[in-house]
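Please find the structures below.
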Structure P
Amino acid sequence: MARPSTPLINRETTIITALKVIDDEGLEALSLPRLAREMNVKAPSLYHHFSDKDEILAAVAQAIIAKTTFPRKPATADWAEWFTQLSLNFRAAVLRHRRAAPILLHFLPRELLTDMYESAASYLAECGVPQELHVQILDGLEKLALGATITEAMRPSSRARVRFEGADPERHPVLTAAGAANQLTARQIFEQTVRSYLLGVAHFGIVDPVGEPIPYQAQAEQSLDAIA
């Protein structure tokens, strides 16, 4: 079937509609014919803006990540808390679209993230964090936040304290007891995990060529004092 000579839809509406289909019915429900029906057009109309389904999914991934808001910079230059809040904002943006979260594994919008990382690295520099630590902070935090958030998105939404649902009291008594003793929700565990990682980087600092840490003590003390 020939492509219409005049576009009947626009790119933004297509992305919004695709995301709605995924939110309502799951990733497997999205196809080009289905998307076209939702928009009351024929499938060839989609090709005015996208070359294929993968390009649509990449645009959906970018739309999700773009909703991550940058927190205000604290007056105390507490970069660890700023990055913790940024990670929480990223988590919130992704979990608004839990069924779409797996798209990020294949279509992580690297160009958009690079722009965000430039701003984040500039803030690290403003706070006096050694340049040698910037990649460790940014790359490590991406892996931690992305992996933890997508894993959480695969589970039912809950504000309850985290438990190990598969633990059997007779076979797993220690694990069962640990779950019962836990007082933290998934959000709180995520927050504490990110904060612990960042303060660990601040404490251990740069690793020299033989693998020995060169502590970044001044920044670590500043971060720890701000949280205490």
Structure Q
Amino acid sequence: MEDNLAFISCRMNRDNSDTYWVAENLVSKSLISSLDNCYVFPIYLYLDSDSDGNIARTPNFNEDIVSELASATKLDFSPEPTDSKGSFSPVDVVDYIYAYLHCEPYLKQYRPFLKVDFPRVPYPESKKDFFSFVQLGKKLRTIHLMSDTGDWDPTVCFSQAGSGLITRKIGVKDFEITDKKLKLGRVWINESQYFSGIPETIWNYNVGGYSPAQKWLKDRVGQVLSTRT
């Protein structure tokens, strides 16, 4: 499989969960939701190899949209990633879109439309506007792909003393706020052990109807946690 990046989306959003994702490898149609098939949009299409065995690739973008984006930002379009501040690449477009689709004001304003069809993302008002979203989208994309956590400093800790056995059937209501100002809390896994310093946003974060943090613990009820779990 050749090097690529794909934007992934469901056609409709059944609830308020996150139905937008990215991937660098082959994915299941149920990656985002077990109820709906997800659509995969690779940023490059690979063509047949030439006589020397080299495989060419071309951006998988509508040319009219690229032209509109170039006009709005006064930037040139580069088919491949570049460090030039006077151009943008397919990866930049994905990062711009990705940042917008994780922007809470946008999601709240267009929630009714996002429940019935693919998202519509507005064109940037300027070059500065475009790259500000690109930077945010890139940071989020690399975290989701676990390719670069950057300066992210996890606050979660686990109380070591105890058996490590998860005996509780953990749910949403098991989250206990311990710091109202920072919105951090803890979750007990048995009578003596717990995870602390959990951001409330992480605990309630949904992807395709599931809360990854909650589901991770639910799937391990009856198991003993270790550093390898």
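Laboratory data are not the source of any read-out in this text; all were calculated from the coordinates shown. Worth saying up front: this structure is predicted, and the values here are computed from it rather than measured. Cβ atoms are built from the backbone, for glycine too; each structure is taken alone.
With helix-only ellipticity at 222 nm (-39500 (n - 2.57) for each DSSP H run of 4 or more, over all residues; to 500) coming out at -18500, pick the structure among P, Q it was computed from.
Details: P: -18500; Q: -7500.
It must be structure P, since only it matches.
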Assuming 1.9 is distance in nm of label points 7 Å out along Cα→Cβ at positions 77 and 101 as calculated from a single structure, say which of P, Q it is. Q
